[in-house]
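In the part that follows, the structures are each spelled out as structure tokens.
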Structure I
Amino acid sequence: MDRLGIKGRVALVTGAAQGIGEAVARAFAELGAFVAVMDKNADGLHRLVDDLVSGGHHARAFPADVCDRAAVDEMVDWIEDNMGPIEILVNVAGVLRMNPVESFSDEDWAATFAVNATGVFYVCRSVIRYMVPRRAGSIITVGSNAAWVPRMHMSAYAASKAAATMFTKCLGLELARYNIRCNVVSPGSTDTEMQRLMWADENGAQAVIAGSPETFRVGIPLGKLATPSDIADAVVFLASDRAGHITMHDLRVDGGATLGA
């Protein structure tokens, strides 16, 4: 019995070429979903799809940028016409640009919001054109616990993730009458390439777990980083029938790093 209600559904996952997005795409594919994956990293995307298909799963790659509104609309139209109704959307695509505010460039600020906030808007707007008439669907945005706790040198990232989080909640309020649920999963420090790029040396994981008083950063009470599959499990739950009465919720998967604040 498919108690999650995932099997046979079409799931669109953005930012799927690596990290959390890849883990989410694999989780849905392994549960029998028809997975459409989007990322501007075409090589990584095709490697993922080739691997999934060779394992007997259903997946198709859509190399495109979430910042390209026309490409997003074209992709969504194609999926609806050729793969079936998109019943699950997961917004994972994201970028991280770090610097103190006084030296943060206009270009980095614009690029951060273009992907982390405007990209979420573009994809959601395109998908709900089809979800609303069907009066069904589940949308999950992967945010960040940085949307809740100030981080030094991460002003653009934290602000853009806060924007995406509140946008998703507002969308959930507007779409509740159509039985479309919109939720957020907010990871903390997760063992991904993006996380590793912030480490100064091979002891980076332990430094993150321990915290940093000089930057007012609490450590991780559970004493470990999240894995991409930890985040994917939370996404799958919120997308599934087991979460049928949950909407506008922000599920933080951060090992307690925000202390429940």
Structure II
Amino acid sequence: MRPIVVRGGGDLATGTIHRLSRSGYPVVILETDRPSAIRRLVAFSQAVYDGETEVEGMVCRRVESAEAALALAAPLAPVLLVDPACSSLDTLRPEVLVDGILAKRNLGTTRDMAELTIALGPGFEAGRDVDYVVETKRGHYLGRILNKGFAIPNTGVPGMIGGCGKERVIHSDRAGVFWAEASIGDWVEAGTPVGYVETSDGQRYPQRTVISGVLRGILPDGYRVTEHFKSADVDPREESGAHCTLISDKARCIAGSVLELVSAFEKGVLK
């Protein structure tokens, strides 16, 4: 099989990429030149900034061309190419394409991009935009495979963790450049700044957490944000400090559903 193409390398997509790669499939990730994943320690998209990144023992390297991606992608060795417009598909010619951008809307994925197209989460109609949609909302339906219709619509409210939902996520209160004042894995107390936004006039505005917990994710220094941009994530569970470098249960569940579809497709039993 030719390399599987995955659009997006954030933490949920990385769970899928990691599972596919460990299962013997070469994977090419197509990313933007400015990914905004905040769970950067478990996101292959970090290779855009660092050249390579490691998640749970697997190293992903950035390449600069579709030809290099074809040459270097291998099981246990995913590669990343900056190509948000998917202009490399003519060279990559994937049999399988997964949209893992998690933008809550379709940013240009179509069924004719590959023989099997899969999208993660809301914003896609299974059987029309893509062949299959995998449910990403926490709860009983997480990981459910749809061959018709839509995933559960985005509510705008994060799933509950440790009794907290929307309180977990810090959104920038204004536009500017974000600078971190805490690191992933730190324990932060309610009301303390985890970073600040520097506006065009040089003013700095603290971005505070409303709950105490482990800083599970935060934007990289120097990231330009708009107002209400998701900038950090705090997990109230004390034990979650040990989980900051591990793929989440949610990402693993979604990954299992994608692997099921790819395996069935390869064996010719997909319905």
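Where is distance in nm of label points 7 Å out along Cα→Cβ at positions 5 and 213 largest, in which of I, II? Greatest value across I, II: structure I. Thinking of I, II, which structure, once FRET efficiency 1/(1 + (r/R0)^6) of positions 173 and 237 (r between Cβ atoms, R0 = 25 Å, to 0.05) is computed, gives back 0.75? Clearly, the read-out refers to I.
When semi-axes √(5λ) of the Cα gyration tensor in Å, for residues 77-124 alone is computed across structures I, II, the figure 18, 13, 11 traces back to II. Computing FRET efficiency 1/(1 + (r/R0)^6) of positions 141 and 221 (r between Cβ atoms, R0 = 25 Å, to 0.05) across structures I, II gives 0.10 for structure II. Suppose helix-only ellipticity at 222 nm (-39500 (n - 2.57) for each DSSP H run of 4 or more, over all residues; to 500) works out to -5000; of I, II, which structure was it derived from? Source structure for this number: II.
If you line up I, II by mean count of other Cβ atoms within 10 Å over residues 29-36, the top spot, with the largest value, goes to I.
Where a number appears in this text, it was derived from the coordinates with a stated rule and is not lab data. None of these values were measured; they are calculated from a predicted model. Cβ atoms are built from the backbone, for glycine too; each structure is taken alone.
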